[in-house]
1. Tell me which of 1, 2 gives 2.9 when you compute distance in nm of label points 7 Å out along Cα→Cβ at positions 17 and 49.
2. To test your reading of the models, identify which of 1, 2 gives -2000 for helix-only ellipticity at 222 nm (-39500 (n - 2.57) for each DSSP H run of 4 or more, over all residues; to 500) when calculated.
3. Comparing relative contact order in percent (Cα under 8 Å, 6 or more apart) across 1, 2, which structure shows the greatest value?
4. So distance in nm of label points 7 Å out along Cα→Cβ at positions 9 and 25, computed for just one structure, reads 2.3; which one of 1, 2 is that?
5. Given that Cα Rg over 2.2 N^0.38 Å, derived from a single structure, equals 1.04, which label among 1, 2 identifies that structure?
Structure 1
Amino acid sequence: MFEIAVVQCSSRPAKSDLRAAWEFLRKNRASPLLLIALYGDKAFLIGYAGEHPLAWHDLDVQTVERIALVAFEAPDRHAAIRLLRSTLPLVIGPTVSEYYGLV
């Protein structure tokens, strides 16, 4: 199983706030979680597995929607994670962590 949570924000959320929300939602779950925060016409994406979730910000909402739907329709969580790991850097670019040299 692969889970996606979507939240609406009035402005661009802080990565630390989204990470805390992701950790709260993921607590005691084995399923990978992709958290999408919508703000204006942009999206912030964080997740999907591990102790240090990857994060992307200022993304096009329609691109995020397409990626999330494809991941959600994957046959299992392993396929969804493989898809996200291979697709996100190509479609969206480096993560916030990679951009700031934290990975």
Structure 2
Amino acid sequence: MASQSTTYAYAFGDASVTTVQAITSVGFAFTDAQLKKADYAFISIDGTTARFTTDGTVPTASVGHYVPNGASFEVRGQQNIEKLQFVATTGTAYVAITLESFNPN
């Protein structure tokens, strides 16, 4: 039987995204220390569809993982989280992110 790990939420950020916005941007207001601690990110998109990348590639209306309006998803791994970038495909997407860690401290 696989063991189940508990994550601990410790930071929340949200931003209105129209043009490309990285998780490190001031819109999300995460500190470097918060991003370095992140093992897991829970993300929701509202307002319009969006695209995201986790490898440093700049997303466009046709490049990146497609996320429909109203969808939620997770990203695991500190390096993937630090490189998150988002773009709305049309209009404005409201992106909410909760960072979580396996370490409660």
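1. Clearly, the read-out refers to 1.
2. Numbers: 1: -12500; 2: -2000.
For helix-only ellipticity at 222 nm (-39500 (n - 2.57) for each DSSP H run of 4 or more, over all residues; to 500), the value -2000 is produced by structure 2.
3. 2
4. Derived from the structure labelled 2.
5. 2
Values in this text are rule-based calculations from the coordinates and carry no lab data. As the structure is a prediction and not an experimental result, all values here were calculated from the model. Cβ atoms are built from the backbone, for glycine too; each structure is taken alone.
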